[in-house]
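The following blocks contain the structures, represented as structure tokens.
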Structure P
Amino acid sequence: MALEKEREESLRYSLWDGIFASITAGFSQNYLTPFALFLKASNFAIGLLNSLPQFISAFFYIPVADIVEKFKSRKKVIAQAVYLQALTFILIAFLSFLVNYKIQPFTIFLILLILNNIFNAFATPIWQSLMSDTVEKERYGRYFAYRGRVLGFVTLIANFLCGFLLYLLSKNKILGFFLIFIIAGLSRFLSGYFISLMHDFPIKIVPEKRFSYYSFIKRLPESNFVKFTLYVALMNFATYIAAPFFAVYMLKDLKFSYATYTLITTASTLASLLSLPLWGNLADRYGNARILKISGLLIPLIPLLWLFSKNPIYLILINAYAGYSWAGFNLCALNFIFDATSPEVRTRCLGYFNFTNSFTLFIGGIIGGYLANRLPIIFPHSRLLTLIFLSGILRILVNIILANKFQEVRKTEKIEEKELLAIVLGIRPLINLSEDLFFFFKKKNN
């Protein structure tokens, strides 16, 4: 009974942590690239900004399990890392005032973002490990879908307010960017405070189950979890070749205002939070691996659909589709880790998973930054559309080669793949209707 009370208290504090973390995300995530453009960054610099922090911070995922075993308190490590991450946002805010000086504020921005990612690398796998012990296993899908929906709504509002603030201060961008990153930093401080109030459930330490990253990767031929890790990492690699440049395409090539940019990016968040209950219920019933693969089939279409129009209304709809697809993918990827790993190795597996993922994001960003100004112009409006097209093709190849290499790890309800895909696409009623009509006319003709 006492344990149940501690769980509920921790989940309540965790929700408040998430609310303020979501405010931070809303006021920063979609505005790092616009801020870099404000600091006069080139396309290659944008690629570097979206890859180098991932690369350097990736190496800090590896030792997190050993750090937790040494300090034995997960929440303290998480809270301290979050406080330091908050400080980097505050320092980034003050860079706004240096834009007209010759001290290259972009370089300082890049260094601060690297530190921001390093502190996040310490916090993320340990937080995931703590939450996996806080939430009861049979509630993973429903709870994280509910949490994601609430926090997604907060991120949506924060993202919209951030864009509106930049729109109001479009003639004073220095003040606009200063305010949004100050808000991001203060919110992250509050997030760390609520983490410090959570209960610190003891971590299970089994010395004989320690293993190196090399041992982890070496098990690729026989390990279901390592195959899953490679699939997710390469899907993100294919995505990140173009991901940093959607903002560049909209703001520089299409010359959208911050208001239009915000509406397009907000559509993704809105679709994500509205669809999370559906993805959570499907994952609980049919398995995280199966839903991960189904949502993975939808993701390659996202960049390909960007090729057909530059109309803002059309792009809002495409970004809503993107938010829907990625919501299922990201939710089930996290929940699959919880399903596939035991508590005594979960922190280590999360660290190795995040390291692999971050490393491939870095490679994708670097390649994208290099190709951004070198690919031929195949589609009208922008050279960047060629890069976006390449990203879509690579996502298709990753699905073809790796999607069927890993399997579900728990017992789930059986369903045919085409029926599940019809549910996900929202066309099952149409299929049912067509089948009813087919049998009706067949019976009538007989």
Structure Q
Amino acid sequence: MSDATQSPQSTQLGAGNWFQRWWLDARTSLFWMVAIAFVLRAAYILLLHTYKFKPMEFNFSFGWEMGSVGKALATGRGFSDPFGPETGPTAWEPPLYPFLIAGAFKAFGVYSNASAIVLLLINSIFSALTCIPIFLIARRCFGEGIAVWSGWIWALLPYVMYWSTRWVWETSLSALLLTTLFWMALDFEEKDGLRPWFKFGLLWGVAALNSPVLLSFLPASGIWAWWRRNRRGKASFVGVVLASLVFFACVVPWSVRNHRVLGKYIFLRDNFGAELRLGNGPGADGTWMYYLHPTQNVYALKQYRQMGELAYVAERRRQAVEFIREDPARFLIISAKRFIYYWGGVPRLADIWWLAETKNWLFLATSVLAFWGLGRAVRDNKTGARLFLLLFLCYPTVYYFVFPHPRYRHPIEPAILLLGVFLVSEAENWKKPNALITPGAGTGS
């Protein structure tokens, strides 16, 4: 609805009640959702001084590995040094976000407060823009009422602001990209021509360069879009070929760089073996064994330097695989714990024990609402219900075998929010036996 257009209801409220008149016009306004979401996040950053990172340990808390690589880029060392000290070229992280950090460092200073503010504000833009695909998905799948609630809850809820306002990392961009790609897959059956396929391939290429784990949803989203189009008799073969070519055009140059610099073909990043070891080995309990990480373990950093990145990762992978092969039953038990921690929250260490427990209970509650809402949506054959199911099946799987972290759930938080709001709206309808189906709610997943 245009902000300049007033509804008949708004004129009936009179000139005095300006907020109600504004709300009637702005409730479905994507501009106002995004603008207010960004202002709140910016205020959070500036008022709580979240841009002040601790300078200890090579300023590692400022962007972690990505911040270290960003520093190396900004100071002329190239894509290297993921742990702070000079250790040489790396493919430990994907390229997109470290280059963004490097740009901020070049313009505003390496590890400066100004760079931190700029990067956190950029994250806040990503987080605020996520309101748009959330609203569009909800409106298509569940109706306009749920779309309004979902969009504004994402804009206003402090919980979802955390990663964009405190972490210099790709998390908020990943949430925006994955939610937008979900919307594109959902909307494919309404589109004609090759342009949507070009955009689909391009955005998946950007997503891959940002966070390769997002690619776990690529096959499912592509097949689902093809299947929906096929049911309508729409051809997709040429579009799939185009999207694939665009995708590979985005990612192949980085693979070529990795081969040229490191001497081995590496698709996007090379650290999976090391991550696997951080979750699997003697002492594994379902969380990550941080004390084995090169930034926490002097011996591990020395070994990394001496062996080189590829040999170090290969050795870590060998250790993890050996542990899994020797005791597969224990590996399955630990993986089951990781599943629980992913959806229910990892054990937290805190001075106030009840605060940590409360956070985990809230974390678990949102997961329960989402799964319940998903079951309800599948049962009612809502539009996109099975695409939600595929997202929940595909995206988190790798973390069940490596290790979970609250940050790893954030890219699917928009889907969790949507399904939770849908469930609550259904609960309202249960109280109304003669309630009509929400106008605009889709059926047929």
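One of P, Q was used to calculate Cα Rg over 2.2 N^0.38 Å, giving 1.00; which?
The read-out comes from structure P.
Computing mean count of other Cβ atoms within 10 Å over residues 210-217 gives 13.6 for which of P, Q? If you can, show how the numbers build up before the last one.
Details: P: 13.6; Q: 20.1.
Answer for the origin of the read-out: P.
Out of P, Q, choose the structure whose coordinates give distance in nm of label points 7 Å out along Cα→Cβ at positions 114 and 402 equal to 2.6 when calculated.
Corresponding structure: P.
Given a computed value of -25000 for helix-only ellipticity at 222 nm (-39500 (n - 2.57) for each DSSP H run of 4 or more, over all residues; to 500), which structure among P, Q does it belong to? Intermediate results must be reported in sequence, preceding the final value.
Working: P: -25000; Q: -21500.
Going through each structure in turn, the value belongs to P.
To which of P, Q does the computed value 1.00 (FRET efficiency 1/(1 + (r/R0)^6) of positions 26 and 250 (r between Cβ atoms, R0 = 35 Å, to 0.05)) belong?
It traces back to P.
Of the structures labelled P, Q, which one yields 26 when relative contact order in percent (Cα under 8 Å, 6 or more apart) is computed from its coordinates?
Attributed to the structure labelled P.
Where a number appears in this text, it was derived from the coordinates with a stated rule and is not lab data. Here the structure is a predicted model, which means the values were calculated and not measured. Cβ atoms are built from the backbone, for glycine too; each structure is taken alone.
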